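Following are the structures in question.
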Structure I
Amino acid sequence: MKKDILHLDDIKVLVDTFYGKARQDALLGPIFEGVIEDRWPEHLDKMYRFWQTILLEEHTYNGSPFAPHARLPLFEQHFERWLALFHETVEEVFEGEKAEEARWRAEKMAEMFQIKRELIREREEARHGDI
């Protein structure tokens, strides 16, 4: 029986299930493994705190979610796959208002990251064009 995302334990299920899929994914897995290496417990804890802050409004995350992604070799297909896996995970395990909010927030985050990444690429191209 599905339920909504209401407690930290629900956040942990969401994060653990999603990253279990992402680590096995042919497109995303190598990127995650290459960056995170053996620091998975630390990364998962950070993701618990991030989503706990976003969805439960329990402010346990401090940081800038975009900064670690700014220079990674990520393109539209990576964001699309990330979002597809995230949606799939939420739909498999949860239902309700917070589950819908999680999907919406993931969409907005992917959109924002892509826009920022494109701006960085444009600036770098302009800077290299000036040489």
Structure II
Amino acid sequence: MSRQARRDTRPELAVRRLLYAAGHRYRLQRKVPGMPRRTIDIAFPGARVAVFLDGCFWHGCPEHATSPRANGAWWRAKLDTNVARDRETTARLTDEGWRVLRFWEHESPEVVAGEVARVVGERRAG
């Protein structure tokens, strides 16, 4: 697990390039308020928009998630904990006034960047 990229994944880089090219500026790996060791993948602090690009395996994608056969019970518990952690993080940020956007790694970077840009624009407009 230590070899798994936690940041700068291929989908994340693709979305960031599109957002930057469209003139949007953001912060990377911003800490979640009051939750140590949790970070927002792409944050727009002024607009209070948090973007997470979740991996299908690690975050339980309903379309592409798989469950390893070896040590299956341990993996099931691990992956279920990840999903619960995601829900807790989303709830915390929402309570703090953030708009949370979660996308799967298999989603088109163009679609993701477009949705992020739309929500950030709406939040900045008031």
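A few comments on the model shown:
- Which of I, II yields 18.9 [mean count of other Cβ atoms within 10 Å over residues 41-48, calculated]: II
- Read-out relative contact order in percent (Cα under 8 Å, 6 or more apart), computed value 29, structure in I, II: II
- Comparison of I, II - label where Rg/Rh (Cα atoms, Kirkwood Rh) is highest: I
- Comparison across structures I, II (criterion: distance in nm of label points 7 Å out along Cα→Cβ at positions 9 and 57) gives the highest value for I.
- Looking across I, II, the calculation of helix-only ellipticity at 222 nm (-39500 (n - 2.57) for each DSSP H run of 4 or more, over all residues; to 500) that yields -14500 traces back to II.
Values in this text are rule-based calculations from the coordinates and carry no lab data. Note that the structure is a prediction, hence the values are computed from the model and not measured. Cβ atoms are built from the backbone, for glycine too; each structure is taken alone.
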